[in-house]
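Take a look at these structures.
Throughout, read-outs are computed from the coordinates displayed, never taken from laboratory work. Keep in mind that this is a model prediction, so the values were computed, not measured.
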Structure I
Amino acid sequence: MGMTTPFPEPDSPELERFQVYSRVEIVTLLRQLAEEGVLVTGYFDAEPGFAVTVVLDVNADFEEVIFDAAAEAVAHKRLLASKHIVFVGFLDHVKIQFVARLAEATQHQGRPAFRVRLPEQVLRLQRRDFFRVRPPLSKPAKCLVPYGDDGKQYESLRVLDLSVGGLAVLTYPEKFELPCGRLIENCFLDLPGVGSIVVSIHVRHVDPLPKDERARRCGCEFVDMAPAARVALQRYINQVDAENRKVAGIKRVA
């Protein structure tokens, strides 16, 4: 499979196995979008265009999903006039997509919003070359990135998630910025329980975090990683995954 794009997936028999029909699972996925403040793009048919929004609430009793009003008035107006809207968002790099036939203006906690009917099916699509994990907050992984004319000064950035193919780090532009498209060599990836490895990173995208306007999520790709470093990184990923499974198992038992 190829990489997942931010645009709507066309109808295809190949994607049927990724469709979720369980009402409970659908409500859970949509509530996760709301809880994590995930940016959701609504692509509408009332003239080409889209509107960026977030899920505010999922009211299962009334079979409705409530979204924040689009920031741009024109886009919001076109969305409300559309008879076919495809919503696309990402949860931990898993693409969530569903269709609404009608959007209706409403209010949510005194602010403008719109609502759509709870979808009967949701596409949950993960096209990924590498398995990705989130380092635990109790034992954060850090990426030391060189800066300055001599490259001997380092900024310590918290790793949000990583795989053997790349990582995402947290930055605050007013303090330290990672320009999109930049290749940075001689970074040190500090992995608790494993040690430090030298990596080169290519900054692929820089996105705002919905819950913190000052913060940025910088997605980076590893470039020409040494075999020994790759082995150490895979060991760390396996270690974190095993710990996550253990914690999940304990919660289920409890």
Structure II
Amino acid sequence: MAEPARKALLELKDLSMSFGGLKVIDGLDLTVNGREVVSVIGPNGAGKTTLFNLITGIYRPDAGEILLEGGSLVGLPPYKITQRGVARTFQTLRLFLNMSVIENVMASQYGRTKVDIVRAMLRTPGMRREEREIRRFAEEKLSFFGQRLMGYRWNQPAYSLSYANRRRLEIARAMATDPKILLLDEPAAGMNPVETHEITELIGQLRDEGGFTILLIEHDMHVVEGISDRVIALDHGVKISEGSFEQVATDPRVVEAYLGTKATVTK
């Protein structure tokens, strides 16, 4: 029996964005299905980070639609988009370095708290109860990373972590927003080969064990090959190829975009 088609979670339809006279996203159609890892690749300047900024509300598109479970995200502020179920990490780490590991993860839940500022200042029983629940939720998310972010590390300041563990912490904080889709912007950037292998395995676990849907930007083709259900290649904001890693990596248009010369096919 054929496997049922996965339901589209995120849909981009005819999406376009220009800065001045420069078109950075041009008529882009893109779909991410539930519990799928879709990787977006392309040379520098292809529009990959702009794509994430459009989805998360940092930029507003000039034209087109961005739909999450059929509901439009266009025009919503970033915090509303997060509440709808979109979480992201950044190519350049953005942690609260002087806060503890667990406080970094707890911070992602404060936009969802019900306690007002007066009860927070008075530390009422209701406020303390909600804070305990937030901490329990943060501990649960950190436990996904095993010993890397467990135990004594919870009360360490984030700046004391290794670079790779800071990357893990940023992912944990995104997970703690209870997202429907995770947008990971070059999670393997700056890592050595061992750390890159570990982060590749982690992304697979996020999908297979955590049940997350993931849209990924990544330059490291070992990572892309290792975990992608589908790969989409962009060049100057235009989708030039889509399919399996092998299909996209051997597409002459993709080779030309990366190398600047037309590919020659050997037989």
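Could you figure out which one of I, II the value 13.7 for Kirkwood radius over Cα pairs in Å, for residues 11-82 alone was computed from? Among I, II, the structure yielding 13.7 for Kirkwood radius over Cα pairs in Å, for residues 11-82 alone is I. Can you tell which of I, II yields 38, 19, 15 when semi-axes √(5λ) of the Cα gyration tensor in Å, for residues 43-178 alone is derived from it? Comparing all candidates, it corresponds to I.
Computing Cα Rg over 2.2 N^0.38 Å, for residues 195-234 alone across structures I, II gives 1.11 for structure II. One of I, II was used to calculate helix-only ellipticity at 222 nm (-39500 (n - 2.57) for each DSSP H run of 4 or more, over all residues; to 500), giving -6500; which? Going label by label, the one that fits is I. If relative contact order in percent (Cα under 8 Å, 6 or more apart) computes to 26, which of I, II did it come from? The structure behind it is II.
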